[in-house]
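In the part that follows, the structures are each spelled out as C-alpha cells.
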Structure 1
Amino acid sequence: MPLPPLQTTRYDVADGVATITLHRPERLNAYDATMRAELELLFDEVDRDDAVRAVIVTGAGRAFCAGADLSSGGKTFDYAERQEAAREAMKVGEVYRDGGGTTTLRIYRCLKPVIGAINGAAVGIGVTMQLPMDIRLAARGARFGFVFARRGITPEACSAWFLPRLVGMQTALEWCMTGRLFDAEEAQAAGLVRSVHPPEELLPAARALAGEIAAHSAPVSVALTRQMLWRLSAAPHPMHAHRIDSRAIQSRGRSADAREGVGAFLEKRPAQFPDRVSTDLPPFFPWWDEPPFE
C-alpha cells in the first residue's frame, strides 16, 4: 500500500536501509502534530517492509530538529487551549497524552535498528526523540539542549526514563535542570552520541553502519535483540533476562536462519537469511505487558 503524500518528512529506501528525513528546513524542522503523525506512519512502514533492514533518521538543511513548533506562542503546551478534535484524539481518560511521547514510544517499539544522524541543532523534542534510537552519530557543530525548564515546562517524550539510562543520573539532571545548550563533543563524552563527524561525512558514516547491519545480520535476530536489550535492561533481576534468553535461543536455534548462519560461517560465504520479521517472529513475541497508554 503506497504511503500518502508527506508534508513534513521524506522517506527513501535503498540497499535495505530506510532514511527518514525531517523536512521543514524553513522552520529548522520544528516538530508539530503533522510531523508526529507522519513519523509514526513511517515507522509502521519500516516494520511492515521486510526489504528494510535498518533505518536512519536525519534532518533537512542546517538543523536536525529545533524542538516544538512555537508558532502558537504561550499556548503551545496548553492542551486545554487546543482545538477540540485534536484534544480528544490525544486524551486517555482525564489525561492528555504528550505527543512527543507517542513518537518516542513508536520508535521504541520498532522492529528494525534505528540510527540517528544528527546533522545540526537538536533541542527539546529534537533531542528527546533521539533517545529511543539505538545509535546516534552527530555532525561536528551540532548542538543539543534539554531546554524545558527554561520554557517553564518539564522534560517530555519519556526522556525521564531514557536519558538517565544513556548518560547517567548526574548528567541527565544537570542537562535538564540547567537547560543549557551543549556541543556534539560533550554529547559524545557523556555517551549520548557514539561518534562525531565532519558534516559531509555524517550520512556516509550512518549509511555504512546501517549497511553493515543490513548486509550481515539476521533480521529476526536483530528484532529480538533490540527489544531484549531495551526492555530487559530495566528488569529488576537477571532471571527475567534468563527466561527470555532461554526462549529466544531455543526458538532461534531451530530456525532456518540458524542453519544458514552456521552453514555460511563453515563454508566461508555470506549468509542469506531466509526468515522475515513480518512472518517469523517467535510465538512468545511480544512477551511484555504494555503500559496502559501505549
Structure 2
Amino acid sequence: MLYMRYLNDPTLCMDSYQDDESINFDSLRERIKLPQTKRRLPQCLIIGVRKGGTRALLEFLNIHPMIQRSTDEIHFFDNERKYNMGLEWYRQQMPYSFADQITVEKSPAYFITEGAPERIRAMNESIRLLLIVREPVTRLISDYSQLAANKAKKDKFIRPFRDLVLREDGKINTDYRAVRVSMYSLYIKMWLSIFHRDQILIINGDRMIQDPYPVIYKIEQFLGLEHRVGRENFFYNKTKGFYCVRNYTVYKCLNESKGRKHPTIDPELISKLRQFYSSFNHEFYSLARQDFGWPDE
C-alpha cells in the first residue's frame, strides 16, 4: 500500500503547524499532506441517523488504514448556504488521502433532508451510503437527552419529554422533529427513489453497541476493502459502558457526551410510542430487507 512507505517519512508538508502547538493524531491526518495525496470528494457517506451511532461508527471505521474520514460534520448537502459554495469548497473540507483510500464524511441530517439524495447523486452516482439506525423510541429518548444536556449547559429550560412527544389530545406529536426522525420508513423511500438498494448498507446500531466487530466486517465487504479490522481492535470500557478502539496509531474512546444516562420515562408512554412507530417499523423492515425485531408495544 502506497501510503505505508510514508508513515515514518520525516519529510512532511504541513498546511499549518506551530512548534508549540499540541495536536493529536486525528488533527495530523487532517492537516498533513503526504506526497501523492490530495483532498478528494467522499466515496462513502454516513447519511444518518441522528443518535443512531454515527459518531461511533465513524471512529470504528477510522482504524482501517484504507479509510480517511472527515472529523467534522460538513452538512454540505442539507445546508443551502454551504451547498451554494460548490463542490470545490466541499472537497477542500476533506482530509488528504491516497488514490486507493476511501474518503468518508458523515452528517446525520442528510437522511431526513429533502433534496439531499439528488444532490449527492449529482456529485457521485456510484457513491456508497451507510445508514445506521436504532430502536426508534430509544433513539427518540437519546435525542431528547442530548438536547436537554446541551440546554442545561447554557442554563436554558427544556420542556419535559412527555410534553414534547404528546399533543394536548394525547396523540403523538409528529410536529416534534425528534419524533419524526424515528419514522425511518418515510425517509428511506426518498433515498431508494434515487439510489439503487445495493448502494445503501443499513446497519443495526443496537447490535453495533453490543458487538461492533461483525458490523465493521460487513462494511469492509460492502466497501470492497481488504479485511484489516479485527476483534482485537475493540475493547469494552467498563467505566464508560461502551466499546472503544485501538490500533498502532489510535487508542480512542468517545467523549463524555456519548453514552449519557437517559431520563426515566413512564413505561406506559414508552408503550404508546412503540405502538405508534410499529407500522413505520414494519414498512421499514420491508424496504430495508431485514427485520430489526423492535418491540411493537
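What follows is calculated from the coordinates using simple rules that are stated; it is not laboratory data. Computed from a predicted model, the values in this text were never measured in an experiment. Cβ atoms are built from the backbone, for glycine too; each structure is taken alone.
Consider the structures 1, 2: one of them gives 0.90 for FRET efficiency 1/(1 + (r/R0)^6) of positions 139 and 267 (r between Cβ atoms, R0 = 25 Å, to 0.05) as calculated from the coordinates. Say which. Derived from 2, not from the others. One of 1, 2 was used to calculate Cα Rg over 2.2 N^0.38 Å, for residues 123-186 alone, giving 1.02; which? This value belongs to structure 1. Structures 1, 2 were shown, and helix-only ellipticity at 222 nm (-39500 (n - 2.57) for each DSSP H run of 4 or more, over all residues; to 500) at -10500 was computed from 2.
Name the one structure among 1, 2 that FRET efficiency 1/(1 + (r/R0)^6) of positions 67 and 211 (r between Cβ atoms, R0 = 30 Å, to 0.05) of 0.90 was derived from. It traces back to 2.
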